[in-house]
Structure I
């Protein structure tokens, strides 16, 4: 069978056919090889073929290392939505912020792509047994596809993997081996087990199908952005047939071993080579502070990353302490290709991002996915990503049972009805119980702005940061009335309102002894004059620019004022 692809050694350049069990270059012994395709032909033929195909991973089959995709194995992988993050975009001042929702894969993570292509390649090659090491999502995805393909799977899981994920792996019939050690050590045990038995071992960025599978994230994003935003201006200017797809300015993803960014970067590079996009986007890889070898190496401008022997993070799925050559590949391609950077965030920042995404966009995500969003917040604040850029964040994984460490205390309220209450005075008993549910025990915040969207945005931000009793006023007179009746713990006040502006509201509040002690934070969309700032001096706690709502210092001040 004539193959539509070959593999090329990254060390000596030897080109050879691909075989899953052949893991080394036959000339130099190198383990790092990449798949290559007939890009010149595909440049014209692929767009025509895509018109007749469903929006799933296998629509790009000419760019995948499988000769004939097996319809009996597929679970509907790929084709995940690209969602415009309207509320989060307003909060960050980013009008073109998008979320690639990989939670909607068959097993709930972007690892379904890796498993689908790898298992298809193994099935095609007649391989019946395989080995993986995983921190959870990879094992779940591979287990589902291996079960469907009739391939026996051994999964070596570090003991830090949540019990819920281990049980999900086991239910597919996978042989689970729990390794009480770090993830890097679990990978070593798995590799030795595979070597002794002569079994296929998934080796992450050194495994051809794994990297090729992750390219499809880039392919889909480019198609979807082209449909949503149209071709980029650079592609459209002076071009009778503008390029139909579109690359974002930035692609952001949480990083453990680095497979995802390597594959996605390769995907955008191939699209650019075929002329389907006009440039390669910058990529931001985000790691947890407790296991950030790539971030440390990047900041030191080093070509290699020093291993982290003992990761210190609650987010076990991102605890790859030894990225090896994967970091070197990313570092080189960031510098040579579309650019990029690495950033780290704390576990607490990731947990906070989980709240923000759930409460502002209705997306419940796992901590590893939240790391990417927390990194985006940091990069925007630092000015490394511009708010006007087209940004895509990979929401890589599904929600797992929420741990208490994420929710904290007081996340639920109880209603207890005695059996006697139900018979004696059902209405009164029920009303009394419900009154305790809505007990006014949370800090009260009054939000004053004549624009409904601005009030809604600030309310969502407050809801994403904690529990508050929120009131809103659309004008100055209403604000004064609510302040007198509710006596809130904090007022967030817009200055530019018709009839009675924020300055007049402040004067009225300070003149009334009942409201004079209420702290006020002013928000405004424009730069104030020196005279206006002097007028506010001594009357407010803080001055906030609209669009700068993710400032940690400000949010900490809000929390301190509402204790």
Structure II
């Protein structure tokens, strides 16, 4: 049976089983939907699975551990106390009499990896932060609000819906002491009559984030990475900026020229490692005064941007300042412990100096991998966010709290400078940073990777644009290695999507035809236009039919 027919003929949905009219609240004319209290609660305490006893389904206890659920009128707030024990996770379970014939839409911990789609659920699937469920003409959403105090994920099995709040600190259970942890705030949504799944999902993402922090104007421009891959220089950056700036002539909203990895001095033991630097304030020999370079970019007619990796330590630093070695961390590249005040001051100093150099946007990268030792697609595959048995200096905060605190410090230090998070936790970035790189790398070497990472990301993370942050779906890798017929379509889709557009244009691949299209795409990307809607996103992970600025357009990605 084709997926479209499956969706149209599917039966009862999760909403009919889990959403209780008795818990609905009203705010003006808008009806709010709230989940029932759970039927069961379990936890991992001192590395043992335990079952909690419930009192009116609102208060659950096991010895020292207590879990309280508070109906706020618009959500269920989960509060946890666990004095004297190590708490790894808490799981809430809602019983269901039968599994619905429906499809679900997943999200990701941080970036997507070409693996988001509408699909039948399986009980082993981990659904980070939120998921959407569609049955017949109805769409429903189940999630937690952004800025949660724990890493939260859902699972759907034949007889229950589960929400797990991972409360680990490093690879061990958290030691909360006497404090109370607000682990998450659970929200849910029902579609309105006649509302599409896309519209409901957009509305739900807005419900999850109290207020997105958006750029004052749409962000677009250039980035050198996908043809230099770190083999760059001040001269190359200026030459590229001079080549591309005329294509934005006459536009009041000026484009960015982002200097990617490679500008800083690499470690002495691996000087060619373009993604690591012992000091993220010291330029490589191919670059000079970075403040002067920012001014030169501005004089040419673009706004300067720069890439950084905040958690780089130095081989000269005391080991006591570094995270312990675990699988996934290269022993040659020491990672700063983000719970140590001295390290947080170092991170702040970097962002302050980028501000002093007058860069108008900073892209920071690798923090999730550096802290947890895993990429987003690896997290929770073995039931763990990270390797077990290790801790940071501060063992009283959850991983979510530690990462969230680091993000807030970066935000404060950056001042008015725009921030793009890359390899950042999506639900913890929302509301703090103006932009977020929402998908894994596209490519200047192969079209298949751009199709997988770029097209899929744009289709399924567009629902978060303007509600979480500005969703950056990565670059057009305009090179001689990638067919122009494909890159042309990718560039047009990005420009018409209403989301940030960056072009990584190799001079040898940028002829008269390419420059003409770039000029038109810059014009489109510089203005406010509606978010592009993938019309066939329920049938394919790489939608070909789109509603763009009120018009239906078709693309050929194959």
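To which of I, II does the computed value 2.1 (distance in nm of label points 7 Å out along Cα→Cβ at positions 148 and 260) belong?
Matching structure: I.
A value of -12500 was computed for helix-only ellipticity at 222 nm (-39500 (n - 2.57) for each DSSP H run of 4 or more, over all residues; to 500); which of I, II is the source structure?
Details: I: -12500; II: -6500.
Matching structure: I.
Assign the value 27.1, 88, calculated as Rg and Dmax of the Cα atoms in Å, to the correct structure from I, II.
Values: I: 27.1, 88; II: 23.7, 73.
Structure of origin is I.
Among I, II, considering only relative contact order in percent (Cα under 8 Å, 6 or more apart), which has the greatest calculated value? Write down the numbers at each step before the final one.
On the way: I: 11; II: 15.
Across I, II, relative contact order in percent (Cα under 8 Å, 6 or more apart) peaks for II.
If you work out distance in nm of label points 7 Å out along Cα→Cβ at positions 220 and 516 for I, II, which one comes out largest?
On the way: I: 6.1; II: 1.8.
Going through I, II one by one, distance in nm of label points 7 Å out along Cα→Cβ at positions 220 and 516 is largest in I.
Bear in mind that the values in this text are calculations on the coordinates, not laboratory data. Predicted, not measured: the structure shown is a model, and the values here were computed from it. Cβ atoms are built from the backbone, for glycine too; each structure is taken alone.
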